[in-house]
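For reference, the structures are reproduced in the following blocks.
Coordinate-derived values only; no laboratory data. Model, not experiment: these values are computed from the prediction. Cβ atoms are built from the backbone, for glycine too; each structure is taken alone.
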Structure 1
């Protein structure tokens, strides 16, 4: 599949689709619907659920629990269909001249039990991810925050270590949902209360989540369904069958190898968005043999990226270059030398590391992404030509994110990406970040990370992010073979407007944005 301006060839077929400003491909039927109306039930089938899931935002990784809690709660800021940060629970926000002091004014809104949200609740919600005792994966993203304080009941002030022109975007991260504070100032996440359009009725981890619409939601043009059920369906074939048989109304991650069956099905609509998602294969840089950059480069040249794009993604994506910054990002470095499949070059790097050959174990599960086991096996085959023997260890799907990812030295992974370079780099690639999945630590990169964050000159900032992408590509501990288009599907019982491209399922906000057809 060829890509032109972020649009797939499929999307250019005459009469088949139209392009939105966000680079989405939407069948005409999805935007020719009448306006939203209240009522109805919405059933969603989603991968990523696990029996270990909790509603503690510090533990969020992915799956139905995140989608549900983004409907139960609000963030200070949300990302709209054009990829812009717009006020949500914050009525407004404003930085100082150096983008170091950020002031957010909280709007008049209530939690599900009727209590008014205050600045104190916002402070507790962010502090839940800070400090030595937190277990939050978002701890690293907030390392830049020196202080968070309430200024009265409806103003919150963030004081940063240095300027960050993108800080408002950071507050849209799904970890930073606003929940009530306890008397002692800690977060009362156990209550399941939020200021969103739905209340949490029931949560059976790894199975189902049930939500009910609030009549007093402060957004008059959101939360249309009376009730919503989110089902954890890990197997892509089962998820697809659930949609075709009417068990659910919408699914994410359909099996791309059989997606033609969905395309032929009357009443089924595909939604494809070109965003920032990517597959990863992190290697622990502090563990042999991955502690040698030559081994890392050998593996990066031992994977056939075009083959993965064709056989795993069926063309719904594009080749990546071992950097998480995607074409949809603002400072994407399109001109970096491409790490391509080259067994001879891979052998050269192995010799530089003192190896004639190499044997590795790669942990894989389709919980990482649909087709992850097949992708690992394709890598196993392509690496043989470079003298690299990859033993694929198939891991259980349930608990993969808690038992394998961040635990095993070489595994399959997935990221939705982030709307800004600083957010993505700070969360996963910075020294000491909780989710630094490869344990990578590059001094020059870390210096540039701080400098670029505070740089207000667009040209200089672009140069810094360009160099950082080069460092990640050539020195980093993560193989990133492909960028992935978000592909969702729904039946004709539901409709929506223009969808966001920051994540699948309309930026994970379909529960409050979609409505009965």
Structure 2
């Protein structure tokens, strides 16, 4: 009776007995992958070269090219074929920080924690100037400062951040109950967007004021602009202060300052106490090559009928400039490279071709993966598909920090659920076993999913990713968890192995409808 009930459930779910049987992992291969991934791991060595050795990897920067060149060389050393930097289209200017010093000198000396905003100019040598507090709620308010800002350091009003470290730790892992909730989730319609018109209006007004202020600062000859960074306890979450486009307008030098230093300076000047600062900031723009590049490499397929089909894995290699991009996304890039190394090390000869891609331009809008998908597989807006769109079985992505893999998001692809559950079963002892129907976004599996290609992101423990390291000056090699990265690379290698060997491709959802660009 129980056997008949199980058969009925499987048939009702659209899962054939043949499909169910073919997805039982080979215990001998799983053990080989585990031994190589957990006992002979090179993941931290890979991460060291991508972070400490290469440095910050802002898109278009020399640091990103160093990391890309090293990754290509390493893939070739491991025996990958077709390893290269593949251009995906125009990106814009490269940029890097070459010198960064700033301090209060009056009423006393204090070196401040601050990072130049990306794509902003330097100070053109050492400067010294008084700090001027600007209060401008409208564009017309700027007029009262005309002729008064040349050579000055500008600061605006800002609320101090709320201290959270007294109430909860920076780092955390998923609890069993949270994972159970994810596993029990059901597909839901996306919610409405009430009030969006009002929010757009407010944003447009603020943007107009900020644009006017920026132009005013340049015209008035401001020496330096201070802005309060998100973060506490000396953590500075970095952003850009200008566009990477080669046609971008000029802006003043700008430092994103730790909230503690910013609030100290702000309190002093608002109290009428003179504050003088000195700074020496050097940044450089690179315009010789405006193209964006991804790193790709392959383990070729060997089955006569299946070798033209693809299994892809990847993560973005670009980072922000305030640190060396350890958790975002040196961790994901290192794991995916290590997964490829594991498969080569065990002598795997896949039926389907396995291709790794390390993206660039992710931080500016998923540019590397979006353009790769467009160039190779089709246009997700018009749904005009290229022939290779039908030849890719799945794309697996990793980009949520250093935390171990706890399972996988199905992106609404219910038929893939039993397959992935079977593939996770051998790794429950390592803490991975959750399959959720839920979507997750904002990273490089999204362009694949948008074109009807099965694209997946793994569930990872958050650790201190959102609270401390993501886009911050704390995002370094030191924040990587070796055991977690070993576990992740081992599971990814197993998923890629199973996908490459599976008789059928991973089931697909219904092809999305064309989605023309949104107009506002």
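Suppose you compute mean count of other Cβ atoms within 10 Å over residues 74-81 for every structure in 1, 2: which one lands on 22.1? Matching structure: 1.
For which of the structures 1, 2 does the calculation of Rg and Dmax of the Cα atoms in Å return 22.3, 67? Among 1, 2, the structure yielding 22.3, 67 for Rg and Dmax of the Cα atoms in Å is 1.
1, 2: which one has FRET efficiency 1/(1 + (r/R0)^6) of positions 98 and 498 (r between Cβ atoms, R0 = 35 Å, to 0.05), as calculated, at 0.15? List each step's numbers first, then the result.
Working: 1: 0.50; 2: 0.15.
Going label by label, the one that fits is 2.
Upon calculation of distance in nm of label points 7 Å out along Cα→Cβ at positions 122 and 434 from the atomic coordinates, which of the structures 1, 2 produces 2.1? It traces back to 1.
Comparing mean count of other Cβ atoms within 10 Å over residues 290-297 across 1, 2, which structure shows the greatest value?
Values: 1: 19.6; 2: 22.5.
Evaluating mean count of other Cβ atoms within 10 Å over residues 290-297 on every structure, the highest lands on 2.
When helix-only ellipticity at 222 nm (-39500 (n - 2.57) for each DSSP H run of 4 or more, over all residues; to 500) is computed for each of 1, 2, the one that comes out at -9500 is 2.
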